[in-house]
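Several structures are given next for inspection.
FYI, it's all coordinate maths here, none of it is from the lab. Remember, it's a predicted structure, so these values are computed and weren't measured experimentally. Cβ atoms are built from the backbone, for glycine too; each structure is taken alone.
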Structure 1
């Protein structure tokens, strides 16, 4: 099921979205295959720490995060991936690695979306579990999350 926090937010804001379930998957590429969605439309969420501040990088399933490019774009001195312990503390109501890309629901974590994903009409993302997926238009996602769009992913 969708995490109650995410579902309450989407429903309260009358967001247009759909929910689907699929076999258990642990990678965004596998999610795309299981949910029959092009990998370019699947948003994978990577949590990182830049100069001691948590943030989310959201990019297409078929993209690879370029940490150095992201560090440069953000103008931070240090950038590292969040640890599993940090993820468990920041996202207590989601399965490890299945964070929805809604930093505004979790300590107002800043969200950075790769420009390739921002070009997609629709996106799909984990809804807090490794089986549940939310589908929505990118423009609606942008309206609710207010991410910063930057080019930081390679293929």
Structure 2
């Protein structure tokens, strides 16, 4: 089941992200979410805006992601490629799976694809597992974008 996150679940959500950060470090991606990203304040803001979602299985949160409508300023400039479409889109950000989070990316993508036909997502060059999962779920690599701190990310788009 996928639903909007609740403020009282914030500690459990932070635990899922901690597990995800550790998994990324152990998988050769030590810098993508360094420094405790995403921070409590960002997640609180996401919950208040109604854009943080949880994947819940048997009453336990096994995954978390932000699902945001509207233009993303970090996607305004793309190099080494181009977007498939500049039509309105929604963005998937901050996908994290907990220790019981097998298959989270497919669930997230299926949920979002059912909601909207034009989706974007990005990931770090060192996050080989996420690159594989993004492409496995039908997204096409479009080029390189830069996040707020200036670091590059591989950008993808899905159009139904």
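Suppose you compute mean count of other Cβ atoms within 10 Å over residues 88-95 for every structure in 1, 2: which one lands on 15.4? Derived from 1, not from the others.
When FRET efficiency 1/(1 + (r/R0)^6) of positions 16 and 56 (r between Cβ atoms, R0 = 25 Å, to 0.05) is calculated for each of the structures 1, 2, the largest result comes from 2. Computing semi-axes √(5λ) of the Cα gyration tensor in Å, for residues 32-95 alone across structures 1, 2 gives 26, 15, 12 for structure 2.
Of the structures 1, 2, report the one carrying the highest value of mean count of other Cβ atoms within 10 Å over residues 40-47. With respect to mean count of other Cβ atoms within 10 Å over residues 40-47, the highest-scoring structure among 1, 2 is 1. I have 16.0 for mean count of other Cβ atoms within 10 Å over residues 64-71, calculated from one of the structures 1, 2. Which structure is it? The correct label is 1.
Computing distance in nm of label points 7 Å out along Cα→Cβ at positions 48 and 72 across structures 1, 2 gives 2.2 for structure 2.
Thinking of 1, 2, which structure, once distance in nm of label points 7 Å out along Cα→Cβ at positions 8 and 80 is computed, gives back 4.6? Considering all the candidates, the number was obtained from 2. Calculated for structures 1, 2, mean count of other Cβ atoms within 10 Å over residues 24-31 is largest in 1. Given structures 1, 2, which gives the highest value for relative contact order in percent (Cα under 8 Å, 6 or more apart)? The maximum falls on structure 1. Here Rg and Dmax of the Cα atoms in Å was derived from just one of the structures 1, 2, and that gives 14.2, 40; the source is 1.
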